[in-house]
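Listed below are the structures to be examined.
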Structure I
Amino acid sequence: MHHLKEIHVWRKAVELATYIYKTVADFPSDERFGLTNQIKRAVVSIASNIAEGAGRNSDKEFVQFLGIANGSSYELQTQIIIARNLGLLDDNSTKYIEEQLDEIQKMIYGFQKKLKV
């Protein structure tokens, strides 16, 4: 078992989730059950799957949950592009989120490699 609060990628994912929740609060109310909901679910899934994997009994299981978290990060990346294309996100917010996602994806990949050794 791993100490969750010591996992840097988990902390980054929580920070991104907090930022995104604040950002999508400004989306139109008619998007509340559409893209807004999907974005929130994907971003929470990243941190949540890292957390669940950290609590598992083996590094093999942890690697599997890191893979799920990474998949959610790509799902979120797609949703962010759609939100930008629809004019729901400005270029600065989009760039910041994409940079954070890129870093999180690299960290997840590196962590998976470390755990597979």
Structure II
Amino acid sequence: MGVDALIAIGGEGTLTAAKRLSQDGLNIVGVPKTVDNDLAATDYTFGFDTAVQIATEAIDRLRTTGESHHRCMVAEVMGRHAGWIALHAGMASGAHAILIPEQPVHADQIATWV
């Protein structure tokens, strides 16, 4: 089809397909895209800032509702194995506790905080 090279921007599926095309001889430039911000050698990844912004806005709304009804609110955000979104959104919204997969916390500790 006259394609000399391809820039593949995406996650695991996209880059897996790009690798197959590369093995077939097509020149590929792979650009990893993950909102999890879990790539070495970069400060931020595509979509991370947006994910944090949306999570922060949601947590701010939950916090306001929780305070007005004297309730504890829990928010879960994306981050398969990385807690960057939770950490940044939690800090930005003034969360009382932020749990991330990199630092396991026992349920007894959570109960004490609550």
Structure III
Amino acid sequence: MEAQAVMDLSAALDRLDGDQDLFLTLAELFVERSAQALDALQTALAAQDIPVLVKEAHKLKGSAMEFCARPAVAAAAHLEESARKAAVQDIPAAAEQARAEVQRLTAALVEIMEKGFPS
């Protein structure tokens, strides 16, 4: 997977003053917590719990920002906004897009954690 298509790795490392160990620590936390957040989103979606959808989408957006992951940030922001507006017809598709982008980011982070940083 091409990490650059999912996140701006260079910008993310710049935000951390080039600290690759810190990046890997944050990546590990994101991988652990994103699965829980996606489960919480799915539960909230099934229950039509708008406040929880807003909260979880906002948290995902903030976490994805750490990695300069524009697609995941945009998808989570769209879900958050749809939920805030109670745009019930938009929420399922927005939730699915957020899930897909977070999973892409997670896969890219796992690849970096397992194989190291691209040259």
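Every read-out reported here was derived from the displayed coordinates using simple, explicitly stated rules and does not represent laboratory data. Bear in mind that the values here come from a model prediction, so they are computed numbers and not experimental data. Cβ atoms are built from the backbone, for glycine too; each structure is taken alone.
Observations on the structure shown:
- Structures compared: I, II, III; top value of mean count of other Cβ atoms within 10 Å over residues 60-67, i.e. the largest, recorded for III.
- Read-out relative contact order in percent (Cα under 8 Å, 6 or more apart), computed value 29, structure in I, II, III: I
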